[in-house]
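Read the figures in this text as sums done on the coordinates, not as results from a lab. The structure presented is a predicted model; accordingly, all values stated were derived computationally and were not measured. Cβ atoms are built from the backbone, for glycine too; each structure is taken alone.
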Structure I
Amino acid sequence: MSQNTAYCLIVEGSYLDASEAEQALRDPFIEEWVEETGNFKIDNFDEILVVQGISLGDLEIEMIDDEVFRITCSGGRPLNRHTANQLAETLRRQGMFDEVRVEPLEK
C-alpha cells in the first residue's frame, strides 16, 4: 500500500441504521466534552477532537450491511493508516461497537 492510501474503519454493532450508529459514536465524546466544559452546542462538533487532527464533526458513518458500518473522514484530510489505527483504538476503549477494524478505503 502506498503512503497516500486512505483508510476507513469498519465497525459492527446492534444499530438499526446509520443515524443510530452515529448517535452511539458521538455520545461518549459529547459526554466528555460536557464534563470538561459544562455545556454543548452543535457547533462544538468541529472542536471535539477524537484523535489528533480529527474532530467529531469530520467523521461520517454509513451503513454497508446489517449492523455493519463504515466510518470515514470528511474533513478534507483522509484517514491515513496511523490515524485510522488511533481512531480504532479510541473507539474500542469507548466500547460502543462490538467489532472495530481498519481497512483501506475503496474508491
Structure II
Amino acid sequence: KLEHGFFEDGSPDYYREMVDDEAMLVVPGLGRLTKAQCVDAAGQACSWTSHRIDEVEWLDLDDEMVALSYHVVAERRGQDPYEAWMTSVWREQDGRWKLVAHQQTPV
C-alpha cells in the first residue's frame, strides 16, 4: 500500500513524509539519490497516469524492517510505459513506516 502512494500521489510532500532522512535510493537515469534529491525530482516529474504492481514478495529482516520486491508497469501521459523490478526496504519508526532504501531495475 505504501509503495502505491509513490505512483498515486508522488508529490514532494509524499516523499518528505515517507522517505527516511538517511535513505538511499537508486533510480535509472538519476543515479543514487538522497531524500532531498528525491523530493526535488518528485517536484519536477510528470504525474503517473496509471500503474500496476504485481509479483509482490516481502522478507522480514528484523522486528522493525522489511524488504519488499515487486514488478511494476506505470504510465505517464505522452510517454512509453515504464516497466521495472523494484526493491524497497522499509523501517517502522514510532509506529510509522519509512522508506530507507530503494532500487529500480528497468525491464
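A few points about this structure:
- Among I, II, structure where distance in nm of label points 7 Å out along Cα→Cβ at positions 26 and 74 as derived comes to 1.1: I
- Once volume of the Cα convex hull per residue in Å³, for residues 34-89 alone is evaluated on every structure in I, II, the highest one turns out to be I.
- helix-only ellipticity at 222 nm (-39500 (n - 2.57) for each DSSP H run of 4 or more, over all residues; to 500) from the coordinates reads -6000; which among I, II: II
- Looking at relative contact order in percent (Cα under 8 Å, 6 or more apart) over structures I, II, structure I comes out largest.
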